[in-house]
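Colleague: Structures are listed in the sections that come next.
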Structure I
Amino acid sequence: MRKLCLFLLIAGITLILSGFAKAGSVEIKALQGKATDGRTPDDVIGEARLATRSGTFPDAKKSWLQFDLSALYAENPELKGAITNAKLVFYGAKSETSNKTYAVNGLNDAANLEDWSASTLTWNNAPGNDTTHGKNLNTSLTTQLYTGTVLPPCLDTLTETPEADRAALTAFVNADTDGKLTFIFTAGGTTYLWNAGAELEPVLVIEGNFIPVSEGCPGVGIPYSAYADVSCRAEGGSYVDTNRSDSSKLSVRASSNGIKSWIKFDISDLSVDPNSLKSATLRITLHAGKGGSQTVNVSVVNDEYKENIGWAERDITWNNAPGNLTTDLGLLDSTRTTLLSTVSFTDDVAGQQFYIDVLPALQADTDGILQFVLHNSPNLLDFATHDHGSGQEYWPRLDILEAPAGADDPYPCPGQVVPTSLVGLSWTNPDPNDGVGPVVCTVYFGTEPNRPQMDSITLVPDGHSVLLNAANFPTYGTLNNLQEYHWTVDCYDMSTSTLIPGLMWDFFVNDNDAPVVNAGPDQVVWGLPKTIDLAGTVIDDGLPNPPGIYTVKWTQASGSQAVTPSPDDTVDASVTISVAGVYEFMLTADDSEKSAFDTVRVVVGTDACEASHLDTGAGYDAGDVNEDCIVNLEDFALLISANWLVCTDTLTNCGQ
């Protein structure tokens with residue numbers, strides 16, 4: 001860790017949110033930073049770090065650092081002006097032999113000077129600078145927030161806003177109106193350097209009530225499924241012009257005559273926009289089991305290749321199959337087909353299903369006709385046809401997920417389990433048709449998926465988060481435990497006067513946490529037989545209530561001898577072991593709804609020597625013949641003395 005002495009120019013924002021908790025913290029990396037030098041007042045100095053020095057003017061340095069909170073405020077509009085605590089965290093780069101003092105000042109929001117750029121910042125144009133003094137700033141444009149001291153050696157030590165000064169810093173941050181904050185650093189004495197490497201960025205840490213931002217939920221969108229319209233195998237050799245249709249199997253083999261199989265879908269009636277797809281998956285199923293390690297390629301016939309696109313099950317052959325390379329047993333014409341995936345498996349049985357990502361094929365599609373080819377398997381593989389007798393569970397299927405036209409990426413995700421302390425809801429808004437907007441959203445929230453029966457609130461333009469409270473949702477804003485809630489976001493595109501209804505989402509509230517289990521410290525003991533005490537601990541939140549209690553169970557997970565902890569239904573138990581070895585015991589706690597476990601490792605040896613080697617797994621020294629953990633004359637006697645002058649030359653008896 002580094003101290004408070006020099007800064008690199010940092011860009012970006014990092015959010016660290018405390019899950020569902022109402023109160024959380026966030027770290028924001030510096031947007032830009034730059035040092036200025038009084039010796040060259042009109043020059044942008046080349047130093048990539050920040051520096052401060054009061055010194056003898058003009059031999060002085062001051063530094064400016066900026067943070068951008070606008071992205072955070074966009075996700076959490078209620079946070080603006082309501083931050084509960086703030087601190088600056090810095091790291092240093094220069095070793096010092098004495099204490100160094102410094103001052104942190106803020107550029108007043110009313111000064112309207114936040115548009116400075118590190119690429120052009122100089123001593124003379126730096127906002128709020130008193131250009132005639134090595135330490136002072138323009139007091140009408142800046143506010144001194146606090147002073148601090150860095151202790152030697154300064155290098156590799158973290159320094160942050162003193163606890164007593166965080167209220168002043170917090171008040172300054174809360175007074176901000178545009179989301180940009182500039183802090184100015186001056187020295188209280190001699191040269192002062194501040195640095196931040198790749199992992200040592202200066203950050204502004206703030207605390208408050210946050211609505212976590214969704215990172216996207218799998219499966220959220222408009223789902224479509226389609227079964228293959230037609231499928232058939234084609235075989236080379238003497239069958240190049242013969243249709244080889246079979247009601248059961250799609251064969252693949254890149255040997256003998258060569259066999260490849262085609263699967264065709266017609267999804268033109270779905271009217272799916274290729275540009276709005278989130279995922280597309282092809283499912284194929286084994287008709288017959290196959291042992292050993294197997295592979296098969298899955299390719300798509302390129303959309304622009306239309307030759308024989310209308311093939312039927314009873315007329316496709318090796319010679320007319322779309323995209324086939326008729327001269328090769330396993331490969332396809334690379335100018336007319338695209339490899340999507342290679343499926344691998346070992347020792348699978350009939351009915352085993354495989355899922356292949358075919359999104360690129362659908363995104364390139366223009367006519368709704370999709371043709372997939374199974375090919376290039378070293379051994380004979382048989383997959384199920386579109387009309388396999390076992391039914392739809394075997395038929396090739398295409399699963400498509402289209403992004404909703406309106407609100408997307410909900411938080412919480414549909415079906416997610418959350419506590420009653422859930423802060424709020426967030427989502428992403430659709431892009432306005434004119435690319436400018438704005439979009440105005442109305443959020444519906446309640447216990448029934450019916451808009452007329454739900455609370456609703458219309459947000460400010462482009463708002464995409466809302467707090468869960470009684471002010472926003474009078475009936476349902478206070479969450480009840482063990483209750484399912486539904487919500488949706490209808491968006492109104494003001495540029496086109498278009499209402500875009502949202503999908504209905506849901507989540508379940510459950511405050512119960514699984515018990516916290518600790519099976520106790522690992523043990524290494526010796527002497528047989530040996531009775532070992534197992535001392536576990538369990539902490540529970542008393543939920544669900546009823547029953548409000550939990551049960552525990554000790555079991556043996558592994559070991560050289562089968563033994564039973566006693567008693568096995570209390571956290572404190574014992575077990576007697578008479579066979580040396582490494583044992584593991586598991587303590588499980590169950591509150592009737594959720595359970596958790598922890599394990600403890602117990603090593604038992606005949607003596608300390610054996611126990612130590614069992615514990616580490618290390619082998620004995622090559623010279624330790626009797627394995628007593630010491631190489632001595634006893635090992636010499638066993639290894640050499642017992643066979644002193646013994647001859648193993650059966651031909652000359654060692655020349656005797």
Structure II
Amino acid sequence: MFRLFLITAIAALSLALSLTSCKKESNVSRSNSEGILLIGNGSEPESLDPQLATGVPEGRIIDSLFEGLVGTSPDDHSPAPNALAESWEISGDGAIYTFKIRKNATWNNPERDPVTAHDFVYSYHRILHPDLAAKNSYMLYPLLNSEVYNKNLRGSILFKLANDSPIEWEDIKALPFVGDPSISLPKNLNKSIPSSISDADFRSLCLNLGLNRMNKVLLEHARESPTRFPWPKNISKKTQIIILDRLITFSGKDLWQHANVGVKAIDDHTLQLTLRSPTPYLLGILQHMSWYPVHRPTIEKHGSMTSIDSKWTRLGNLVGNGPFTLKTWRLNALIEVTKSENYWGAKDVKLNGIKYLPIDNVETEQRAFRREALHVTATVPPHRTVWAQKNLPDQLRIEPYLGVYFYRINLNPAKDSDDSRTKSARKMLSDSRVRRALALALDRDGICSFLKAGQKPAASFCPPGAGGYKPKHLLLPTNTAKSKRIAEAKKLLEEAGYADLSTIPEIQIFYNTSESHRQIAELIQSQWKKNLGLNCTLYNQEWKIYQATLQAGDYDIARAGWIGDYNDPNTFMDMWLTGSGNNQTGFTNKRYDELIILASKASNSDQRMAYFQEAEKILLTELPVIPLYFYVSQKMVHPSLKGLHPNILDKLHFKNFHLEN
């Protein structure tokens with residue numbers, strides 16, 4: 001009997017081993033053996049140019065291909081000398097930073113060009129160049145004179161900042177260098193033939209544009225007919241000619257050399273940054289991709305410094321300086337990077353590569369994770385969060401995240417070519433009372449309950465705790481009763497001329513492809529319909545198309561999220577400056593701009609926070625945006641991935657990762 005039992009047991013074991021060996025090896029198991037990380041990236045990247053990209057999906061890939069001056073400690077995520085700069089010194093007044101760049105840092109091209117301080121000068125010149133129009137150019141505004149150069153304030157550059165200015169700035173600073181767009185102009189002015197414009201209209205045109213924006217034709221006409229330009233009485237004719245001649249000479253030219261922007265290569269491996277004022281978050285902001293260097297020979301091989309449609313980031317062309325190089329790029333399917341042996345710290349990089357899968361459908365991504373086709377997901381949808389909390393609690397990561405989910409409102413006036421619905425909607429949304437009514441009519445607690453992962457309702461735009469910031473001015477008092485909110489919202493609509501709710505035009509809400517974004521949009525659509533009688537139509541767009549829609553201003557209301565680029569309130573505040581590339585609402589407020597500039601120059605922390613408080617009060621009064629909730633980071637993480645430590649910016653530090661079978 002024992003022998004029969006033994007034979008039966010051996011047979012059962014053999015069958016079990018046979019069945020196990022026939023089971024298909026999972027992607028995760030195979031990738032663990034190969035040292036390849038599989039990551040859900042949410043969507044196809046808009047760009048892999050670190051100076052043009054703006055989104056999180058792009059940033060994750062760019063962080064593997066490029067490296068900046070400052071790294072991060074794996075323990076507490078504080079700035080650390082484990083990137084291109086092996087050390088740095090800060091002047092006593094906090095205005096000058098001097099970085100020593102590693103001599104063994106190279107670019108990932110066959111020639112292994114060294115990474116030098118000159119690369120940074122070129123790169124910062126590029127992102128700040130007015131013709132590139134980079135959305136993140138404002139990130140470099142802590143640099144001395146960078147904002148003046150980026151905004152192409154030619155008068156200030158040529159007569160105030162330039163070392164060879166022929167006139168003292170104090171004598172001419174009252175001139176209309178900066179235009180006033182509020183000065184109305186007749187339609188169909190023929191600017192190419194200034195002599196055809198009447199004296200009064202030419203004067204208005206000059207004041208509208210300002211000397212900074214007048215082209216060569218207009219400047220030459222003003223020189224030929226000086227009495228037609230609105231010169232102040234204290235400006236002599238000789239001075240007038242000097243000013244116009246200098247502006248004409250440099251019309252259309254790059255003024256980088258004259259602007260004296262605060263970036264300088266002391267030698268090949270010493271970079272000096274001079275700031276407009278002490279910037280306590282500088283080492284943090286230097287970790288953002290907008291501050292990364294780019295490879296000049298590659299940029300110029302495929303176009304010019306300011307070519308927007310350059311092919312330099314395509315597969316086979318891209319040259320970075322990070323721990324990985326671009327290996328594969330299949331549109332909407334896969335981006336793969338492989339470990340670079342050229343990288344100065346290659347011996348410490350444990351991964352052999354990373355595969356980024358642009359899965360914008362969260363259900364598809366969750367199925368991929370459960371069948372072990374991913375190590376990390378980009379997010380977790382609400383109903384899957386509840387399931388994971390019960391079934392895979394050790395693989396669900398929910399962590400604090402410095403970010404806000406909000407809706408943009410388009411404040412730009414409708415175009416003449418727009419249809420009647422668009423014109424009516426834009427007119428309604430231009431009223432701050434309407435925008436406040438929309439904000440009050442939303443149930444943020446209900447939205448957070450639906451999301452089920454600990455998100456917090458947002459009564460401010462800047463998250464509490466960002467760099468020690470504590471919002472004082474809130475959208476509405478905490479625990480305001482729903483009935484009171486709705487009553488005030490209807491009263492505001494009545495004051496704005498919409499007492500009859502049936503007269504409210506239909507509003508279009510745009511969102512980029514995501515199940516969660518769709519569900520939140522449907523919740524908001526339902527709440528506005530129930531509480532205000534507002535009809536909304538939802539429009540879903542792929543990420544790249546969605547970005548183009550926002551840039552063109554072809555929307556009424558659009559979902560958005562902003563994740564702090566560094567741990568400081570400034571990262572949430574300066575995006576709403578007039579003309580900021582990430583503003584995209586048309587919002588402009590002179591006092592708001594002044595406050596953000598004052599905060600950037602303040603050396604006293606309490607005073608700096610006070611400026612931010614006043615600025616946010618303006619933002620929550622004007623409401624070009626409707627804050628909804630503060631993020632948490634949510635992802636599923638396979639147990640074989642090691643070295644992924646939580647951080648408030650949810651940065652994936654790939655150099656710290658390794659895989660175990």
Structure III
Amino acid sequence: MRKMRLFLSAMFLIAAGFIGSAIAAPEAAVKTALSVSALPGNCRVYPIGDASPDVSGEVLQALGVKNNVWDSKEKIVRITSARRETVSFQLILKKTGAEITDINIKVSELKSAAGVLPSGSIRLFLAGYVEEEGKFYPDILVPFSAGGVVPFSIPHKIERLALVSGQENQSVWADVEVSEKTEPGLYKGTVTVTANAGGNKITETLPLELTVINLALPAERSGVIVLDTYGDIVKTLKLQKDQKVMLDAEKRFYRLARDNRMFIHAIPFPQSGRARKEYMPDFTRDASGKLKADWTRFDNRYGAYLDGTAFDDGTPIEHFPMYFNLYWPAESWPKAEFPDPANRSEEKLKYEAAWLEHAKAYIEHFKEKKWTKTTFLVKMNHYKKSGQDFPLLWNMDLSRTKEDFQAVAYYANLAHRAFKESKPLDIKFRFDPGHSYCSETGCDFKEWDINKAGDLTAETDFWFFEWEHGVAHLPRLKELKNKGKGVYVYNHGWTPVENASKFRGLGLVMQAAGLDGYCAYNVPHQDLKKRREGEWNNYIMYVGWDGKSIDAFPSIRMKLQRDGMADYEYIKLARVKDSVKTDEIIAGMVKFGPLPKNEEGLTFTGPILSVNPTAYGEARKALIGIAGK
């Protein structure tokens with residue numbers, strides 16, 4: 001894959017904004033020292049000034065008066081949730097004078113006539129700022145439970161995070177988790193902010209109201225966000241150095257992804273395909289030459305994800321990559337003539353026999369473990385690069401030529417033959433076609449048709465198209481879905497520079513386009529200040545700390561995509577009740593039309609999302625109204 005940028009053009013901008021409310025205190029000097037207000041998550045605020053990367057200053061000003069979660073006249077925070085959902089809001093703390101210190105925020109338990117939502121169901125995060133193109137964007141979400149976070153100050157002084165000279169604003173993110181067992185009703189509590197301004201104590205208590213509706217989001221997710229990574233989950237941490245540290249860190253990232261309606265798809269071999277023994281069982285042969293497998297290492301690393309015990313909900317991971325590739329298990333490279341069905345050479349038969357033999361070992365073990373709820377994927381990830389010293393004949397990733405497609409067809413067939421006795425296991429072949437078949441402005445699929453890609457690769461089960469080229473040709477993707485194929489789009493992810501509507505609107509776009517899922521490249525980095533080493537590392541999870549060991553931190557972009565995937569579920573539920581009105585709501589939020597030319601001079605048709613932050617809350621409310629009938 002390679003990064004492609006989606007240029008999102010706004011159809012209209014609806015005025016809304018941000019005004020901080022003054023905190024009451026005994027002395028006038030203290031009264032204006034700090035202001036607190038609430039915003040929906042998709043309206044971020046820069047650390048300096050009255051400005052947002054998502055809306056104009058005028059819009060930002062109006063949102064502080066009233067928005068989906070805040071009413072400045074009543075100074076109250078109001079949120080709504082289904083059961084089995086996590087909902088969020090932001091607190092914006094604005095320093096209006098000298099340094100504010102000893103800031104802490106507490107949320108009480110929420111009570112209703114039906115019961116109590118414990119305070120432990122509410123998690124607070126301090127937003128860390130990352131620099132992109134000379135500006136600082138709130139993105140890293142550091143749990144208050146992490147060591148050295150609270151109390152904090154404005155400007156903050158947390159050395160592990162980027163320090164912003166002249167910081168005036170501090171964003172605090174709140175997640176409210178509503179379990180499946182929570183009774184519907186109106187729950188009330190408080191958010192209390194305490195601080196110190198020049199020796200004067202500040203205390204402000206805001207009412208918090210949560211409405212729990214009589215509707216539960218499904219436990220099994222309909223649409224998915226796949227986080228592709230290669231090899232080790234955490235960049236700069238290697239399993240070989242300290243297995244216990246690495247395995248614990250991996251588990252935290254897998255759990256973080258699950259908590260935010262995503263899952264990690266860790267492709268266990270590089271594009272070169274060379275074997276990496278730490279990602280597979282130990283295979284040996286006995287004296288008679290029979291294949292033997294020791295699954296201890298594999299089960300210790302991956303078993304908890306495949307039986308669900310790694311996760312609080314007990315549900316196994318949605319997809320899991322198989323190790324099979326061009327070089328392994330045959331441990332020899334294929335020949336150019338292998339994709340020809342007429343070729344039955346001894347070398348080819350030996351090559352295929354290795355697949356069949358090792359596939360049998362996988363099938364036996366996975367059946368024994370009863371890992372039947374996960375979809376296991378075979379993906380040929382190999383891609384030609386300059387300077388390679390191995391005989392790679394085809395681009396199996398980003399395939400573009402007739403020869404590439406013929407090779408993909410061969411391996412899809414081989415995988416299906418190798419795993420034909422796998423039921424009740426679910427094993428699929430994943431194919432990531434390249435965008436390079438688009439030779440003309442508008443991406444007209446000309447080379448795709450000439451090379452008969454759709455016919456040659458008919459045996460593939462899951463199709464992962466690059467974002468721009470996939471959404472530019474939705475009728476083609478619909479044809480694949482009608483044939484029973486899984487259809488996804490992939491992207492290297494968007495940086496914090498992009499408008500928050502891209503993240504918050506993801507579920508709406510996926511439903512409007514009829515997609516099964518979205519895939520992003522994700523490699524967390526250990527250095528929070530040195531967040532990106534290259535343009536591809538636009539990950540949405542960060543390596544953090546919990547005071548003692550390595551932890552996994554989310555980002556605002558991750559939370560917004562999570563909320564977007566909850567929309568995806570609301571839409572599915574609402575369509576059952578009233579498909580016409582549901583599609584009207586989607587059409588009011590997402591349209592498809594020509595986008596600005598990208599850096600390569602190509603013009604694509606793509607999703608045009610509303611950039612009005614309040615529109616997403618209103619659309620969600622309307623969907624809830626339909627789904628809850």
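Computed from the coordinates by the stated procedures, all read-outs in this text should not be read as laboratory data. What you see is a predicted model; the values in this text were computed from it and never measured.
Colleague: Name the one structure among I, II, III that semi-axes √(5λ) of the Cα gyration tensor in Å, for residues 288-423 alone of 34, 22, 15 was derived from.
Modeller: Comparing all candidates, it corresponds to I.
Colleague: Among the shown structures I, II, III, from which was the value -10000 of helix-only ellipticity at 222 nm (-39500 (n - 2.57) for each DSSP H run of 4 or more, over all residues; to 500) calculated?
Modeller: Matching structure: II.
Colleague: Figure out for me which of the structures I, II, III the number 45, 27, 23 belongs to, where semi-axes √(5λ) of the Cα gyration tensor in Å was derived from the coordinates.
Modeller: It traces back to III.
Colleague: Could you tell me which structure in I, II, III was used to calculate relative contact order in percent (Cα under 8 Å, 6 or more apart) as 16?
Modeller: That value comes from structure III.
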